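Please treat every number below as a calculation from the coordinates, not as lab data. Just so you know, these numbers come straight off a predicted model, no measurement behind them. Cβ atoms are built from the backbone, for glycine too; each structure is taken alone.
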Structure P
């Protein structure tokens with residue numbers, strides 16, 4: 001399976017941009033087909049990641065914690081309230097490669113969806129949403145139906161193995177979350193994104 005291509009502009013000169021702090025929520029629920037999670041589609045007209053499917057989230061405002069940001073963005077982008085910041089469980093952290101102009105240091109949290117949650121998009125920042133199993137989302141990406149960036153794809157791939165929300169949350173509580181910093185390298189026809197430990201990453 002080919003990885004997502006670079007969605008944002010590369011930095012051609014000057015020092016790397018300092019990543020802006022951000023936070024996202026992997027909102028999950030139990031369903032007949034297994035664990036389902038919420039994805040939202042960003043407005044295609046937006047300059048940053050327009051048209052891509054992501055977990056609800058956004059940049060940390062001054063004075064906010066990552067948890068508070070995640071809860072606020074979940075309410076703003078998907079109209080889901082009732083998730084307390086303390087209920088969020090750290091799951092992953094990705095930093096945008098240094099070669100990309102617009103960079104974020106994103107903390108991903110996992111949280112159980114409130115029983116009464118009825119997500120809806122604001123039609124401005126986000127234009128669509130779907131509940132989906134991780135496996136179905138990956139299959140939709142492979143089939144060209146969903147536009148995903150690398151962190152979202154890798155997180156979805158890792159979530160496939162969980163049969164229930166309880167199992168996922170138990171796993172997440174035991175994690176020692178360390179930042180993942182992909183690296184962009186110039187390929188023969190287009191830039192490639194490498195992850196730590198892969199051949200060529202340290203080159």
Structure Q
């Protein structure tokens with residue numbers, strides 16, 4: 001399959017696979033328990049394979065120093081005022097020191113994975129050293145996974161596209177707290193204009209990623 005790059009060198013960009021979304025005991029902006037179980041299992045399967053074929057896993061972790069870092073976003077302030085919004089807890093989400101600010105343990109290999117823990121907005125490139133890290137390691141192809149399909153995954157895929165990375169969103173490894181319609185809408189936007197959408201099985205079948 002033609003990914004648009006002559007010699008693909010891939011990395012997984014794993015977005016917000018943390019307890020603040022996926023551990024129902026502490027999550028401040030939780031997915032459903034069913035979604036959490038599915039997305040954790042799917043990502044573990046992908047990560048185990050990737051580490052075995054020397055594809056690096058880079059975790060992006062949302063973390064704020066204080067509430068003003070969140071509240072400086074005007075739309076987010078309106079979500080905090082709407083009791084019916086899925087993101088009504090945005091001003092209480094992933095503040096430094098909270099238990100939610102931790103990658104789900106079974107998805108993190110401290111000996112091999114990289115972590116970028118300065119993510120504060122949907123776009124993983126904003127205010128982080130993600131682009132530097134990717135280019136320092138010669139990465140030109142991103143396998144994007146994580147939460148949420150219709151916000152952080154979509155925004156990061158768009159940002160990667162305009163920075164001229166080849167992008168594959170791994171369909172079974174992304175999900176959202178906002179429901180299946182918005183999950184599918186996010187994927188439709190991505191495959192229409194910004195990158196490929198593939199399953200884990202299809203990604204594992206891409207010989208160009210492991211040669």
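One of P, Q was used to compute mean count of other Cβ atoms within 10 Å over residues 77-84, and the answer was 18.1. Which one was it? Walk me through the numbers before you get to the answer.
On the way: P: 18.1; Q: 11.0.
Structure of origin is P.
Work out the source of 2.8 here, i.e. which of P, Q gives that when distance in nm of label points 7 Å out along Cα→Cβ at positions 109 and 125 is computed. Don't skip to the answer; put the middle values down first.
Numbers: P: 1.5; Q: 2.8.
Corresponding structure: Q.
Upon calculation of distance in nm of label points 7 Å out along Cα→Cβ at positions 21 and 173 from the atomic coordinates, which of the structures P, Q produces 2.6?
On the way: P: 2.6; Q: 1.3.
Computing distance in nm of label points 7 Å out along Cα→Cβ at positions 21 and 173 on every structure in P, Q gives 2.6 only for P.
I have -9500 for helix-only ellipticity at 222 nm (-39500 (n - 2.57) for each DSSP H run of 4 or more, over all residues; to 500), calculated from one of the structures P, Q. Which structure is it? Could the numbers behind the result be given before it?
Working: P: -6000; Q: -9500.
So the calculation was done on Q.
When distance in nm of label points 7 Å out along Cα→Cβ at positions 45 and 189 is calculated for each of the structures P, Q, which structure yields the highest value? Don't skip to the end; give the middle numbers.
Details: P: 3.4; Q: 2.7.
Greatest value across P, Q: structure P.
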